[in-house]
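Readers should treat all values here as calculations from the given coordinates under stated rules, not as data from a laboratory. Everything quoted here is computed from the prediction, not taken from an experiment.
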Structure P
Amino acid sequence: MAVSGMSQSRWTTAQIPNLSGRTICITGANSGLGLEAARNLVGAGAHVIMACRNVEKAEVAAQSLRSGKGSVEVRPLDLASLASIRRFSEQLLGDGIELDGLMNNAGLMALDQSRTEDGFETQLGVNHLGHFALTGLLLPCLMKRPQSRIVNVSSMGHIPGKIHLDDLMCDRRRYSRWGAYFQSKLANILFTNELERRLRETSSTTIALAAHPGTARTELGKTGTSATNFVMRRVAPVMTRTGVQGCESQVRAMVDPSASGREYYGPKYQMFGAPIKVTPSKRARNMNDARRLWEISEELTGVKYSFE
């Protein structure tokens, strides 16, 4: 979704141009980074589809956005349910929606061990597999629009992350709330890279990028029974940036005309600073792992991508 007139030096959301006529879907847009990203895009004239599990909470959040130049609507989506993902996608396709952008923003962090309704380890199931399925099902909506974009929101947590391709669900190893989270965030970038590779094999102008917020004040990491969950609830809000600052990287990835597929945006000083193009970890650039994760994700979700 290319737009014009943007400085490449010190980028801020104040430089977002007029997005009138653009439609962007954001998962988890009812709070945190997703809500602030939606606020900026609606403020620039975009129509934003808020895809959220908690519709009641999302409707309240949507009211705070309706004074912007653009427009907003709420649609129910539970990324922990493949059935919900299919219903959501079928509704958009049935309504003839054409998407200029899909921001895969929703996520969970450091949960107690649990499973989605489809039997996936919850953090991998929501953070990666849910978005993998959603993106594949919505690809026809994106490929109808010239220069549309898919932005996957990862984290600094991908750096210590390891992808256990032979045991993604922690069936044979001890569960670690942080290990599972780090794996899911590494999966976000591997997915982005393989998606972009496959897009380039077609004549599509759609591109796939990733971004991370650095340290940002969100609801992530507060749900759970460990000591680290307690710290996230009590200490992190004092030491982290606001969602207003944290959303800049993913917004830039969505609208910067100079951005290219497979690029990764994050704060200049990793935890804070203006959003710039950064380099993900070596493991995140392993294209053999990216290809194999894609194949496993197709098998698990039953979603086969069509690039026609």
Structure Q
Amino acid sequence: MLSDTPAPGPSPDDLVKDTTTATFRQDVLAESMNQPVLVDFWAPWCGPCKQLTPIIEKAVRAAGGKVKLVKMNIDEHPQIAGQLGVQSIPAVFAFQRGQPVDGFMGALPESQVKSFIERLVGPLGPSAAEEILAEADRLAAAGDMGGAAELYAAVLSQDPENVAALAALVKLHMEVGDLEGAKRFLAMAPQAKANDPAIAGARAAVELAEQAESLGDLTDLQRRVEADPADHQARFDLAVGLNARGKREEAVDHLLEIVRRDRNWNDDGARKQLVQFFEAWGPTDEMTLTGRRRLSSLLFA
């Protein structure tokens, strides 16, 4: 049985936290004796600060504990920024062994933030999260759904907005027939990442399952198609139902047959349904690649 909640693990606050003038000495100076600490000076009215914050938080978490991030609101706590001569924000200072050793100003892109961190701690390589996700994917492919779910949940305990882990958990719950559980994890995806390919694919899979739920037994649909090959609605519904039962190649066959017979049926509905299949299966899935080739051959013959 799959769990609906992330497994216990280190809090994200272990790597990212807010500080004040009173706690700066402990949060930054003392903590930097263990590993570099980045201090992000920001303010609520600062647009570039809002751009930088998610980028630097992601980079710090991806470093797997080699560096920590402390954020300081200069409107509420101006003293430290003044002492460091901060003239504009966002401004990021790196502290090591109690001293500022490097820094930058402005909202840098993710690649430059990663390079800045690597100057402090060396090459990062694959993040701990990426390694855990790869192992979880391996377990899922081997049929160990429970083990995979535990690892995906462990990633979420560190990074609650990790779209790869969220999307994987959606699909795991779909595979064990828990549509409601899948929908709960899909709802956890941040709105800003709603169009991420992983989330879009998971959403497409959920929508397809919801479509298929109302179809029931497929025997009647099969009979209708056999009796009248031009009954496109029955063929379309049959394709949706077959896909939900794992018969993806047959589902593709039926939708391509509709496209071949009447491309304009239901406002190009068969082609659009195929595209939703491909989105749900993922861009590198073998059936997606085969289906796309067959669709292209049919459309551009």
For this session: Check the numbers for volume of the Cα convex hull per residue in Å³, for residues 136-247 alone across P, Q and tell me which is largest.
Result: P
Seminar exercise, completed: With helix-only ellipticity at 222 nm (-39500 (n - 2.57) for each DSSP H run of 4 or more, over all residues; to 500) computed for every candidate in P, Q, -11000 is reproduced by structure P
Exercise. Thinking of P, Q, which structure, once relative contact order in percent (Cα under 8 Å, 6 or more apart) is computed, gives back 20?
Worked result: P
Exercise. The value 19.3 for mean projected area of the Cα convex hull in nm² was derived from one model only; which of P, Q is it?
Worked result: Q
